[in-house]
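Q: Next come the structures, one after another.
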Structure 1
Amino acid sequence: MLSTLDRWFHISARGSTVPREIIAGLTVFGAMAYIVAVNPAILSAAGLDRHDMVMTTIAGAVAGTLLMALWARLPIALAPAMSSNVLFAQVVVQQAHVSPRTAFTVVLFSGLCFTALSLSQIRQRIIRGFPPSIVLGIQVALGAFIARIGLTTSGIAVPTTQGLTFGSLSDPSVILSLAGVLLCAVLVVLRVPAGLLLAILTLTVAGLFIHTDKGAITSLPTHMVDWPHYPTNLFLPFDFAGFFSHLGLLVPITLYFLISDFFDATATMMSVAHRAGLDGTPEKPALDHRAFASDGAASIIGASLGTCTVSAYVESLAGVEAGGRTGLSALIVALLFAASSIFWPLITAIPAIATAPVLVLVGLNMLGSLHRVASNPSDAIPPLTMLLIAGITGNFMLSLSCGLLLYTGLALALRDFKRLTPIVLGLDAAFLFYMVLQSHMGG
């Protein structure tokens, strides 16, 4: 059995072990289990039943992650994307006043275009066309983005109209979060096996005994299990007539879904592969057509199952930090999501404060790539700008757009026209279009 797993997932070849992959899978699931509770809460604003959305969220995560695990064999977990669910509920349904079934049709067409791009090899050409300084910028910007999520989720940093401020030290949850960051740092420095997972469990248990004005930080559910019931009425929930009757309105939104998911997921997958040492070679890249097609097909499957765009999750980096290098860790994540269809009340009891410090540490580790920033200002300014924008605004796509446009502007100023490849110019056009669409849809 173990030898079969080893051969299929190339575990030994990638310098990993089965126990390490299992721990990595547990760590990733612990870091992204929140989606089981958060995604239904967001989509319920579109008039969808919350319990139904729990089941479709789990189904989308299982299907997408299984594809990546068994076909692409990469340590990347997928689930309904946090950006697209807000766009789905708040913009497409509430602001554009279309039905949820029409909105699912938007997600379907976006996924079909996504998959077509992946199968046509265009996506691989785009990745190979990213300038090295922008690839570095993606690494450090994602690090800042992930760390910011951890800091704001934990309450250590509080968003205000003036920007981020430090949380109140009179708040027990902030104290626990700070202790969690310290605990994660100590466990990482000491290289404790399953350190990040251990930190999540420790903070979850500690939350049972620490109270805020709203009660205990960790609240045990009234029941541990809940038998799953998939809402069959949400299987293939499409309204093509509704889509084509609102074509002028929905085509730009479909393109927004496509561009946002395409570059967000591509950057995430590039970062995970690079961090795991799976860059491969130009002739045989680790991120081949199977990885991209899995990501694209996951969105089609997600829409068909009744959820929003399914995409690669940056929390996969937590598994890489825990030692995950193969699709086996992703398989473990998929199995845990499947199990959560029964144990989801217990899974959702894990407080955000328990996983937030893990995200902070993962982000800080990614910032270690800063040592590769070039001394040449024209190569250093774009990635550092991306880092600042991602960390300050919490908008990764905006940071990527600004970094690439700045790279092009500097190349023009220096008359270094060889940098302005067709891929770079095409990306500039795509990101300019993205920014225009974003401004029209309220950011």
Structure 2
Amino acid sequence: MRRSARQDASELGQEHELRSNTDVYHTDQPADGPGVSLAFPEGGREAWMCLLGSYLIMFPSFGFETAVGTVQDYISEHQLAEYSVRDVGWITALFVFLTLFLGVQVGPLFDRYGPRILLTCGSAASFTSYMLLAECTKYWHFVLCLSILGGIASAIVTTVSISVLSHWFHRRRALASGICMGGSSAGGAIIPLLLRTLFSKYGWTWSIRVIAFLALGCYTAGIILVKGRLPTGSSSKVTIDSRAFRSPRLFFLTVAVFSFEFIIFGCAALLPTYVRFAGFSVDVQFYSLTVLNSMSLLGRVLPGFAADQIGRFNILLCLVVITLIIMATVWLPFGSHDEKTLYSVVAIFGFGSGGWISLAPVCAGQLCRTEEYGRFYGTLYSVASFGVLLTVPVGGDLLQSTTPQILIGFYSAVLLVGLIGLILSRWALLDWKWKWKVKV
């Protein structure tokens, strides 16, 4: 007999309390092969080395995506100066869209072949895309080299880097995911500073080549460190299933995550252009993106500690509420007029949005049984990826045709929709009986 979501959440909380002082988390499933334990180590040298490897791989892959606004603004003023912000936005939007959308297709390949071969192929493709990007001069060059090749490569390396953590962590998965995603925030903070210096000294070609060789070093170290633990060779199907939306919990969480992805990558890609349209200096364009991603690093790691103790939905809800208030009451009216105010609101937004990225996947895991997680996760992010595809062209057109304030007002309204979806998802998880003091 199927248990209610409320019973599942309650038992999960009790199970966490009973095992909070242990170092190993056991499952009730039998091992798939001789000598393989399905007890999660939750730590140890191999687990932490694997986490470090995932962190290093996320630095130049997903980290470059969070800093892609720097690249977009540069090519908008140089190689593609004759194109509108909306048109250039389709290049970066397709890049990030393919990363998220194709990640669902990578999951079954990871189950079958394990991490090493996929990371090797994906890293080689990513390095090649960066080297080709350095030579791009025309619109279709950027689409092929950055959007398509770069998007496919990023889908492989980022999906495997995150998925392999499930071999080593269960109880600490929110924390491990936050640390792993922190690699992308670190990349998003450091890469704009590198490009700010490199663009002025060496121009486009050698600046991107430096990023390519930096990526090669991180990928090489990551491939050495990342190690799978569970047996490979299992065959699984692509995990997109629209029937999952029969669950109100998943449906409303999908609405929320769609909104989150729409805003996060819209701001990351358009922030330098927003700063330029607001009349700030070139330095502010680069430094604001560094501030956003630096605080996002803290936002992806610190809420993971609290979420495992207080509840993932609870912490995520708090982060969304605080960020929405700051966007609507400070960034909207004052952010485009004062440099200090801009840095302050960007920092708060970075911390909040970092928490959204790291907590949303683990919240999805609370909405279903373990064997349903792949289907729920794949369906959720397949839909959310279309938010990434639309946000930069829509936001860029809005920014160019109206004012910076209108753009932030629009994003605030989208975040309000996401907040409502998150509230309804939490409510449905509690069997439509709202409770404040419950760990969920």
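Since every read-out is calculated from the coordinates, none of them should be taken as a lab result. Everything quoted here is computed from the prediction, not taken from an experiment. Cβ atoms are built from the backbone, for glycine too; each structure is taken alone.
Q: Going by Kirkwood radius over Cα pairs in Å, for residues 98-177 alone, which of structures 1, 2 comes out largest?
A: Comparing 1, 2, the top value of Kirkwood radius over Cα pairs in Å, for residues 98-177 alone belongs to 1.
Q: When relative contact order in percent (Cα under 8 Å, 6 or more apart) is compared over structures 1, 2, which one is greatest?
A: 1
Q: For the read-out FRET efficiency 1/(1 + (r/R0)^6) of positions 146 and 322 (r between Cβ atoms, R0 = 41 Å, to 0.05), a value of 1.00 was computed from one structure; give its label from 1, 2. Display every interim value, and only then the final one.
A: Details: 1: 1.00; 2: 0.75.
Considering all the candidates, the number was obtained from 1.
Q: Taking distance in nm of label points 7 Å out along Cα→Cβ at positions 194 and 378 as the quantity of interest, name the structure among 1, 2 where it is greatest.
A: Of structures 1, 2, the maximum of distance in nm of label points 7 Å out along Cα→Cβ at positions 194 and 378 occurs in 1.
Q: While we're looking at this one, here's another question. Assign the value -25000, calculated as helix-only ellipticity at 222 nm (-39500 (n - 2.57) for each DSSP H run of 4 or more, over all residues; to 500), to the correct structure from 1, 2.
A: 2
Q: Between 1, 2, which one scores greatest on FRET efficiency 1/(1 + (r/R0)^6) of positions 106 and 402 (r between Cβ atoms, R0 = 25 Å, to 0.05)?
A: Answer by largest value of FRET efficiency 1/(1 + (r/R0)^6) of positions 106 and 402 (r between Cβ atoms, R0 = 25 Å, to 0.05): 1.
Q: Where does the value 63, 55, 55 come from, among 1, 2, when Cα extents along the principal axes in Å is the thing being computed?
A: Label of the source structure: 1.
Q: Which structure, out of 1, 2, was distance in nm of label points 7 Å out along Cα→Cβ at positions 42 and 138 calculated from, if the result is 5.8?
A: Structure 2 accounts for this read-out.
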